[in-house]
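Listed below are the structures to be examined.
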Structure 1
Amino acid sequence: MNNSVFRTGELAKKAEVNKETIRFYEKKGLLSEPVRTDGGYRQYSQKDLERLIFIKNAKELGFALSEIKELLAIADGDIYKCSEVRQIAEGKLEHVNNQLNHLKKLKTTLTRLVTECQRAATIKNCPIIESLSKGVK
């Protein structure tokens, strides 16, 4: 068992986040309030580091803080099943697919407007300005 103890700066460096991120996650209840030394320094454990890395990785996959909190609750307990985690991930995947479809539509529309704009001679007949004024179709 690893009994490493880290101060805030050390923890931040190991997890590749900034100190403010650690404090933010504490305020949101994702990280526990750390033990303090007699001098008031925060002390974090190896478990805290692993939890912080978990949070960071989940954020990078696009999970919202509320979803991460739910995943951590599942990871912390023995009453849940992996299938429940999979359901959360499937929901996130569906959300990502919806975002991708939306972004593809945006790309198509912007590509069309940029192409049309290359043909416009004056600002009065600029398709981008017209579309933003009237509604993009």
Structure 2
Amino acid sequence: MNILVAVDGSPYTKRMLGYLAAHDEWLGKAHQYTVLHTVPPVPPRAAAVLDKELVKSYYTDEAEKVFKPIRTFFKRQGLDATFAGKVGVAADIIAKTADEGRYDLLIMGSHGHGTLGNLVLGSVATKVLAKSKTPVLLVR
């Protein structure tokens, strides 16, 4: 199975990884894993006056902050994973990557605001569910 794991470095990501570790049916060397983190874009006006290499370095550094403990997690589990950092609106990038990459499953953590909270606050998970055709496993 080709699995996309969307991460943001939050406690919800840690909870999702804990769930995966506790359920052997989701983790295994028979699967291929891609770990995706989306970095919000620098505002266009700011990006226009900053050195392009500086902005690129910022995006790489921000993604690596999230990836570092997750690389350790996958290594402890004895699993190989591909890590992809992308820039953009999280829900759009996650859904597009899941669909275009033809993943069999997308796994991500969720805050679990509930219906009223989602109406007020919105939710990356809710937006991904609405936009993606890929099956999604949400871990709260």
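FYI, it's all coordinate maths here, none of it is from the lab. These figures come from a predicted structure and were not determined experimentally. Cβ atoms are built from the backbone, for glycine too; each structure is taken alone.
Compute relative contact order in percent (Cα under 8 Å, 6 or more apart) for each of 1, 2 and report the one that scores greatest. Greatest value across 1, 2: structure 2. To which of 1, 2 does the computed value -21500 (helix-only ellipticity at 222 nm (-39500 (n - 2.57) for each DSSP H run of 4 or more, over all residues; to 500)) belong? Matching structure: 1.
For the set 1, 2, ranking by distance in nm of label points 7 Å out along Cα→Cβ at positions 13 and 93 places 1 highest.
Which of 1, 2 yields 5.5 for distance in nm of label points 7 Å out along Cα→Cβ at positions 29 and 45, as computed? So the calculation was done on 2. For which of 1, 2 does mean count of other Cβ atoms within 10 Å over residues 53-60, calculated from the coordinates, equal 12.4? Only one of 1, 2 returns 12.4 for mean count of other Cβ atoms within 10 Å over residues 53-60, namely 2. 1.00 is what came out when FRET efficiency 1/(1 + (r/R0)^6) of positions 5 and 109 (r between Cβ atoms, R0 = 25 Å, to 0.05) was calculated for one structure; which of 1, 2 is it? Of the structures listed, the value fits 2. Assuming 1.24 is Rg/Rh (Cα atoms, Kirkwood Rh) as calculated from a single structure, say which of 1, 2 it is. Derived from 1, not from the others.
Calculating FRET efficiency 1/(1 + (r/R0)^6) of positions 37 and 101 (r between Cβ atoms, R0 = 30 Å, to 0.05) for structures 1, 2 picks out 2 as the one with the greatest value. Structures compared: 1, 2; top value of Cα Rg over 2.2 N^0.38 Å, for residues 21-76 alone, i.e. the largest, recorded for 2.
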